Structure 1
Amino acid sequence: MSTHPPLSPTKRWLGLALIATAQFVVIMDTSIIGVALPDIQRDLGFTPESLSWVFNAYVVAFGGLLLLGGRLADVFGARKIFALGWVVLIVGSILAGAASSIGLEITGRAIQGAGSAMIAPAALTLLMMLFGGSRDLPKAFAVYGAAAPVGGSAGVFLGGVLTEYASWPWVFYVTVPIAVLVLAFTATTLPRTPRKPSGSIDVAGALTVTAGLAAVVYAVVNAPEVGWLTAPTLGVLAGGIGLLGIFFVIQARSRNPLLRLGLLRAPQLGAANGAQLLLGAAWVSMWFFLNLYLQQVLGASSFAAGAALLPMTGLVVLVMLAWAPRLQQRFGARSLIVTGLLLLAAGLVWLSFVRPDGSYVVDVLPASLLAALGMSLAFVPSLGTAINAAPAAETGVASGLVSTSYQIGSALGLAALTAVVHVVSGTDPSRVDLTQGYSAAFVGAGALALVGAVVTAVAMSRPRVPVAASDGTIGR
């Protein structure tokens, strides 16, 4: 239970606006760099192989630190960590924009990822504090969820506009005024929670899980470049898995664990996190390769490709805000998640029939809208289920866990399917070869979504098991 006084409806919805802005910026910062990458490569001297780390440094830091961010929110208060995350994001954005070398650029991106790793779980905790137990909670989740595709699409357009009419550093600097504006309203709008008197940080757990997740992500995203069965890939992957094993041993023995293992016994929590992991792997991969198909095969410009994604974004926002909350109340979370993942899988299989001489209206639009409909239906109920399965005192950890699932799923799914594209299309591919590679990636992403639907249907059919909180009480 939170100890803050009740907020007026106006302040609650203004608080939700700040929280949705956080989701918007976190996702925008992953997509805004795409158009600017060639200019960054030319000015800073990146090789074609190392250029991907302008993206990967953010994702690795973000995914690796999310659990720690959630724990910090539980111990020190979600509002404090939310604000601190924005400050860190400002520092990283300024460093990335002002970087004059590869090392500084990658460092700036990693700091941005660290700031986002504090913002994301704290934002979800604050959302639960504002709307938990109210009839408006599904609507709040819908607004939060809709901010993600809007941020992704806005990033593509802003990146193109800023790179063409200003310069590439502005794709990083644009985050700074948004962050300052959010910080200006944080103290007066968002609820305050006191620091837990007995709270402490599991330093060993934080180090091992962060290093372990970072190593696994690093191994997978780097494998297409150095080879999947090479010593560097297998060695780093084994090291990452080993560190994650050590993390679970530490959690089992710690008095104040970063992730209380009893929390994982709830089938609802595990199923919802699994759905988020596979949803991220399928959806982000589809968005990435669809953008490449539009530009590299159909010859669309960056702006035209971004415009081609707008119908998907519009449908996602419409469904998440207007339909998903009502459908969840009527049919339940499990039915909506399974249906959404099945529709996403169907849309991806449909996209796999793209042609080298295809057209946007025939080959892309209908299939992408079906996939967007599926993503819209699955995202909100899986997110809400994952957080509601945790006791109130561990909402921050649950938020960090579900955010980690989505981000790590996105990174691993994209890396694995990138390798599939390389294998199928080969070196120096033609438009036909690229089309075959992207088609294979869409099939792979569809398979991931289908697995998510099956796992969710099975796992969420079990009776719900109450989860004891760390103080011995029963969580919601």
Structure 2
Amino acid sequence: MANSTASYKQLKEDFVSNLSGGSVSEIAQVCAVAPIVSLLWSVLQSRQSLFKPYTALGFVVDFLLNVGALLLSVTLYSGAPLLLNLLLLSATALVYILPRNRGRRRPKPPPNAAPSKTPPTASASAPPSTGFPGVLSTKPFLTNYRGNMLVVTSICILAVDFRLFPRRFAKVETWGTSLMDMGVGSFVYSAGIVASRAVLNEQASGRTTPLATRLAHSLRHSLPLLALGFVRLLSVKGLDYAEHVTEYGVHWNFFFTLGFLPPFVALFQSLLRLVPSYAGLALLLAVVYQILLDTTSLTAFILAGPRTDLVSQNREGIFSFFGYLAIFLAGQDLGMLVLPRASASGRDRRALLTRLALWSAAWAALYALHTSYAYGLGMTVSRRLANLPYVLWVVASNAALVSAFCLVDVLCFPAFYAAQDARAERAAYEAATSRLLRAYNRNGLAVFLLANLMTGLVNMTVPTLNVGRGGAMGVLVGYMAVVTGVAVGLDAWGVTVKL
């Protein structure tokens, strides 16, 4: 029995490590499923009011769209993502041409009825900031973007252990691109977007936080993540769980990468006096790191060096951290652009969308310049190194995704941007976002932790490599139903788990 267990563990490790990656265009088609699903959801909401009020039927449709469609994109439709996108767009067109559901009209009050005592909203002539508690707003398209990213991440970390999940979508050994390589970088990028909120609040207050205070605050955020990293390390080693050493190293894991980001970001924030842009800082860091990879023996050390001490044993996690830090800083730069509240004019909405499109095009051009063999430098993406091409690929792809979600937002829910006070803005926000995705956003890191725990539980109880297509889909649907149910339940009870 012991030999059988050991051989299965080795088989699992070999199964995960035998990777060649997929094409950037195919990964882009899979990633495009999320904003197209958002478009279909938005048309159902804006024209048919399907999710208002949020009934049991609404939850089922919400789950089928925002979880089921994404699950199909990486399993049964993994070989034909373009077909899935066309089917979703066809459904969107069909819903759009149906007669609009105007809902029940409110009965007219009797002629002698007393006037309503509800306080009026801010007048149209008031300045855009009137009635709002601050200069920042929670944008629907960011909730949809981050929620979809968390859903796909939760799906993939378990699906990768089944044969149903294509090997080209799993993490590449050294060189190349894959969907899960994109997912890891996207998680860091979205964390950077959220982190920019604190910086913007500080700028709005006109105060400057001393470096020592910033470091103290950042360490307070880091300690829970580092603790989770140690818990994962001890559990993996103690349970003899199958692991892939060349992903992060012998002891390092993704929680350590997330945990060390806040203090390093606090340090780099001091450099804004010299480089007045988070995007500039991200590029500077990524370029310097790439120069070291190209001009020293660092690449050879990371990829083939002996594991003789703590640093060499965890060299992938330690040195790839600088690439992830650059991705985080680039995410902060986008957050600085999209989080401030825009005025109610359509011109400002179009200006935001235009700036997002231009930033996406700029990052995409930089990626093409560095990776094209025909007219560029011919460099290759490496998630293991988190090199410059990997940073540019992740940032360009995520900026394009945010732009696509923003386009859906602007087209389907202009009322959010026309709101004149906080109450109207909140109502418009809730109408423009899936309750399921809001729940994932509210406890994103806690949901990610739950997904990791359930992934470990499934792998210890189910021989995933021996499960057929039907069984694998059943396990994955049940697993996502539990994760989603916990997220929605926490949201319904008003619980936010701070990590």
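Read-outs throughout are calculated quantities, based only on the coordinates presented, and are distinct from any laboratory measurement. None of these values were measured; they are calculated from a predicted model. Cβ atoms are built from the backbone, for glycine too; each structure is taken alone.
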Exercise for the section: Tell me which of 1, 2 gives 25, 61, 14, 0 when you compute P(r) over Cα pairs in 20 Å bins from 0, in percent. Expected result: 1
Exercise for the section: Could you tell me which structure in 1, 2 was used to calculate FRET efficiency 1/(1 + (r/R0)^6) of positions 149 and 341 (r between Cβ atoms, R0 = 25 Å, to 0.05) as 0.60? Expected result: 2
Problem - Which of 1, 2 yields -22000 [helix-only ellipticity at 222 nm (-39500 (n - 2.57) for each DSSP H run of 4 or more, over all residues; to 500), calculated] - result: 2
Fill in the blank from the handout: Candidates 1, 2; mean count of other Cβ atoms within 10 Å over residues 173-180 computed = 21.1; producing structure is 2
